[in-house]
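Quick note: the coordinates plus some simple rules give every number you see, no bench work behind them. Keep in mind that what you see is a predicted model, and the values were worked out from it rather than measured. Cβ atoms are built from the backbone, for glycine too; each structure is taken alone.
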Structure P
Amino acid sequence: MTARPTALVTGARAGIGRAIAIGLAQAGFDLALVDLQADAALQETASLAMQHGARAVALAGDIATIDRHEALLDAAEQAIGALTCLVNNAGVSVLSRGDLLEVTPESFDRCMQINTRGTFFLTQAFARRLLQREVGQAQRSIITITSSNAQAVSVLRGEYGISKAGLSMASRLFAVRLAEIGIGVYEVQPGLIATEMTAPSKARYDAEIDRGLTAIKRWGQPEDVARVVVSMATGALPYTVGHAVPVDGGLLIPKF
């Protein structure tokens, strides 16, 4: 009997994280689903994954607390077995949108500690764990969800863009470091995706989309991101190293 692939997905309680969890379950993965609290929403994500035949466990964890990363990985592996895939989806936006000249150290540090620092060191801990094991048949991968704001400037939430740009570089660094030992490292850059995080800006961007902000005139859905993640996690891009895949409906393509 061939062992099922396993994945840890951070930020899995709703939105993109939930869609990724369901997509991976449909692709045959067992799942450790992480968010700040193992609340009803996270338990619902686990239940939805189990409806597709996955073993799934909901785990509470704060990726910004780096001295708890090993314990988090241990708990995941005790529940579903040795991990083969990490999906870095957890992240936060700014405390409040506003003038770049008014960004507070509190908001800046929060974005950096969670989006960049926490994700970097969880990736490091996961990669070290993979290196300690014999290479098996399972595809091994690390997939990081950044943002179109890793490239596109948004002066109303500058600290978020800085944190995601740093995370994009981290993904490329890990991609090069781990490529020769057969660990695929990938980056996904979502654009305007309909989630809780983007809901406050819906009216504004509805109008912008109608005026041609995106080549495909609709909001992206979490499932659009999940399809790309599943392709990466299942080894469909074996000769791709360090490239970011935009899931943005053409948002970042220059147009005139």
Structure Q
Amino acid sequence: MAETLIKTEHLTKVYKMGEVEVHALRGVDLEIKTGEFVAIMGASGSGKTTLMNLIGCLDKPTQGTYNLDGIDVHTISEEDLAQLRNQKIGYVFQSFYLLPRTTAFENVELPLLYRTKLSHHERRELALKAMHDVSIEDRAQHFPNQLSGGQQQRVAIARAIVNEPVLLLADEPTGNLDSRTSVEVMAVFQELHKKGITIVLVTHENDISQYAERIITFRDGKIRSDRPNPNPRSAIEDLKKLPPLDED
């Protein structure tokens, strides 16, 4: 049986806006196993992005506990927390957040610069492997403004996986993409999942959630449904049904 990678108990997040308290999460108990592909759905304000930020160690809960890969996240130092974020978690966002004046390769290589024990050759090999894994190595020397939206997101995904994280978090990764490119990006995620990467994807699009093997729905800061999706859609098969597009 797969080990538990993510475990939250009574996870609560309250934001104070002046004298008003906003309850973004209301006691969430969640367990995700190593190797799962989970989609988290919900309308704006449902709590799904707040949960993503807590799982990604980008924010701290008001109450409750969170264990990532056996580590009680909220008992470790800020330095250890930064190291955990860099080594165990990869992030993909709706906005690609690529540095505009650096090449695709340099963007992907960036997280490796914090690993001072790596040689220049080792960093290069890891960055090229990550780009190969998402089929964007042929654009290694292009700048972001020379890439399509889908290509930029592939670079962002390569950057997210270059440290070989145990967890890949994707927050609305298709939000800025057209329908076809969205399916292409989901094909990348499905291929990475086949290689054993645990993926947690936040989306408000029901079509996108159908590519995951488990779908969790949030409303008003609570989990309202958590169900397996035993027959996920195949993005590769869906792409075959679409008419071909001419490349620029």
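When you work out relative contact order in percent (Cα under 8 Å, 6 or more apart) for each of the structures P, Q, which one comes out largest?
Details: P: 20; Q: 26.
By relative contact order in percent (Cα under 8 Å, 6 or more apart), the leading structure of P, Q is Q.
Quick check for you: by distance in nm of label points 7 Å out along Cα→Cβ at positions 57 and 201, which of P, Q is greatest?
P
Identify the structure, out of P, Q, from whose coordinates helix-only ellipticity at 222 nm (-39500 (n - 2.57) for each DSSP H run of 4 or more, over all residues; to 500) was calculated to give -12000.
Value -12000 for helix-only ellipticity at 222 nm (-39500 (n - 2.57) for each DSSP H run of 4 or more, over all residues; to 500) corresponds to P out of P, Q.
If you rank structures P, Q by FRET efficiency 1/(1 + (r/R0)^6) of positions 81 and 209 (r between Cβ atoms, R0 = 41 Å, to 0.05), which sits at the top with the largest value? Walk me through the numbers on the way to the answer.
Numbers: P: 0.45; Q: 0.85.
The maximum falls on structure Q.
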